1. When you work out distance in nm of label points 7 Å out along Cα→Cβ at positions 31 and 103 for each of the structures 1, 2, 3, which one comes out largest?
2. If relative contact order in percent (Cα under 8 Å, 6 or more apart) comes out at 22 when worked out from the coordinates, which of 1, 2, 3 was used?
3. Taking 17.3, 52 as the value of Rg and Dmax of the Cα atoms in Å derived from one of the structures shown (1, 2, 3), identify that structure.
Structure 1
Amino acid sequence: MSNVSGNLFVIAAPSGAGKSSMIKALLERHANGSMQVSVSTTTRKPRPGEIDGEHYHFVSEEEFLQQVENHEFYEWAKVFDHYYGTSRKVIEDTLASGVDVFLDIDWQGTRQVKAAYPGVHTIFILPPSNEELELRLRKRGQDSDEVIAKRMAKAQHEMSHYAEFSYLIVNQDFQESVNNLEHIVMSQRLRRSKQQIRHREILHDLLHEE
């Protein structure tokens, strides 16, 4: 893994904290392909408009379980009768090309990734208050009071694991939060160990006189 020049990030948050919107905004700022969200592998069927390899890597349950047996995932889980996983090869090939990768997973998946890839940078995003979180969930207009209560209870459990992450962003002001996320990503890019890989030719020319 010493030749990997991209950085691997996990970004986790309870539903309603604004994680997906923050990632989307950051990718729009860096639309040059230098960073991307990981494409997960799943056993569920494609929904209308979903493209294999772009939205998910769609495989059969038999194929997925064979990949689990072959230790081909950084992390995997079964959610509502379908399997989801993060492919080691896809991530490592992307990192090797110098592209930063974001994993949009929960705290349990983060534990698996940290065990498999100790160099991962982990970021947890929190809402400014429980009241604001509930308000954001209600603004979606998709869920009943009962579902929202369940989501809030789940969020409480998820937020209790914030201390397992290296970075913490409280998403009170959206643009400030995106700026903070960008600062974290860029600071890792500018580390000497990464820069000397990315700019090896420049360094060679600077330090080797004709």
Structure 2
Amino acid sequence: MEPTAATREIAAEAARLIVETGLEYAPAKAKAARALGRSGNSRSEMPANELVEDEVRSYLELYCADTQPQELAALRAVAARWMERLDRLRPHLTGAVWRGTATRLSSVRIELYCDDPKAAELHLMDLGIAYEVDTLDPGGPRPRDVLTVSSPCRELGERVTVHLLLHDYDELRGGLKPDARGRTWRGDVAALRRRLLEEGGTP
């Protein structure tokens, strides 16, 4: 079914917020709906993430074509370094950095698939890495523990936020299913390095 005009309007405004402020998709959609006076309307008007991503790509092409590719490559290089350090925890990059829509305002989101949820914290402590513990979507149906670290990014000349999302190991198979268009939602370090090579970045 084709999205309604209202749905497309929310998607376009959410995309602007994502690019200009670094918001994640869910809060961006909610804020866009409120800004457009649609917070009380049916949830059926809320756009799917794929539609919002289409609008993000259009916005980036129109307003950020000169800077976004370099910023994306820098964030992917940060992700690759962290994934190598956390290799034993089966890291998979996800979010805007994996999907190719990230800017310097985006965080790096890495999913860790662990047999023991405490393994990630113990590994970070072994490496001497400071981190904060938080919960993603605490009021939602599936809250997630998140370990957050601040990482230097020499390519951007500033620090970036890296979120490490904790998953059970048996969730990995389902997590590798593609979206409705056949594109993957996440990838391991080998897949990420292939993308960096294809785009002329540092593998």
Structure 3
Amino acid sequence: MRIEQSMIAVVNTGVGNLRSVLLAFKRACPEVEIRIASERKTLRDASRVVFPGQGSMRDCVERLNSLDMVDELRRCLVTKPFLGICLGKQILFDYSEEGGSRGLGFLRGKVKRFKKKNAVKIPHMGWNTVSIKSDHPVFNGILKSEAKKPYFYFVHSFFSKPDDYRLVLGETTHGEVFTSVISSENIFATQFHPEKSSENGIMLLKNFADWNP
């Protein structure tokens, strides 16, 4: 598909700091219009969609339903470049161990909590490496300087485990190896926060704005 850079919609999930995502995109691609999406029309008008967030999956799904945005969001998942960040990655899957919450079920898999082990802090918070399994346009320019293990910033207690390992683009270790990046056709989603990941994060957002899957 060929997508122009006309407008990127950032889904208003009601949780997390949307302002930090907006500011990071304005730094990464100041020529691109960025809008907060709190209604279906903004998603329809967008050329790309970003789904950020921290917090409870249950609360996030309830908010999406209250705004009547779920069906439009599902259409975006098959028609437009889509970036999921943290909760925006987890919500793509069927189910979360956090409160027995149901996700969107767009991808098969579960969201699991980190196992409690000695010296493993929960939540996983801070900088960590991502082991990249294969090249991807959204990682352009990042892997050249940091081989296949660039650093990004994480804040989370749960992680998604896809049923289909072919979705896994990147993995990270925090007591155990977990999926930190997934990709599938026009979907790219990260457990880390690009907006908090300094120059690597800014480069990733710029690449997403230029990505034409």
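Taken together, the values in this text are just the output of simple stated rules run on the coordinates, not laboratory data. All values derive from a computational prediction rather than experimental measurement. Cβ atoms are built from the backbone, for glycine too; each structure is taken alone.
1. When distance in nm of label points 7 Å out along Cα→Cβ at positions 31 and 103 is calculated for 1, 2, 3, structure 3 comes out on top.
2. Answer by label: 3.
3. 2
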